Structure 1
Amino acid sequence: MHNSERVILPGSSVVVNDCQSIYNGYKGFVQRITEDRAAVLFEGGNWDKLLTIPIKNLELG
């Protein structure tokens, strides 16, 4: 791993980077990580949604 690479950990703020997903561009918070997937909490006004997304489709935001 290069020094410039940052690690996604629980509590990190992330942005979905997957043009195939309807959540592309959404910003959320990582709740937990299991193997190659992360549970990301999205909040929007009067709704909350917890989704499991592959880590490769997330970037720190």
Structure 2
Amino acid sequence: MVSCFPSMPKKLAMTGGYFIAGAALFAVGMHLSYVNVAPQQARIKTCNDFVTERLRKKYGKP
């Protein structure tokens, strides 16, 4: 029969280790996402400014 909780100290330690490893991977992903936000925002702003300027030139609106 399979129990729903670790019955031995070794299994409990393994469960804790997996939890910590998963939390660490999650934290690394959040950090990388946060670090890459500024370059992505700058690229999108540049693209939007380019499109806006092209439309202003094409349709002559101020």
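Nothing in this text is a laboratory measurement; each read-out follows from the coordinates by a stated rule. These numbers come from a predicted model, not from an experiment. Cβ atoms are built from the backbone, for glycine too; each structure is taken alone.
Brief remarks on what is shown
- Distance in nm of label points 7 Å out along Cα→Cβ at positions 8 and 32 - structure with the largest value, from 1, 2: 2
- Taking FRET efficiency 1/(1 + (r/R0)^6) of positions 16 and 48 (r between Cβ atoms, R0 = 35 Å, to 0.05) as the criterion, the top structure among 1, 2 is 1, with the largest value.
- Identity of the structure behind 0.97 (criterion: Rg/Rh (Cα atoms, Kirkwood Rh), calculated), options 1, 2: 1
- helix-only ellipticity at 222 nm (-39500 (n - 2.57) for each DSSP H run of 4 or more, over all residues; to 500) derived as -28500 - corresponding label from 1, 2: 2
- With respect to distance in nm of label points 7 Å out along Cα→Cβ at positions 24 and 40, the largest value across structures 1, 2 is given by 2.
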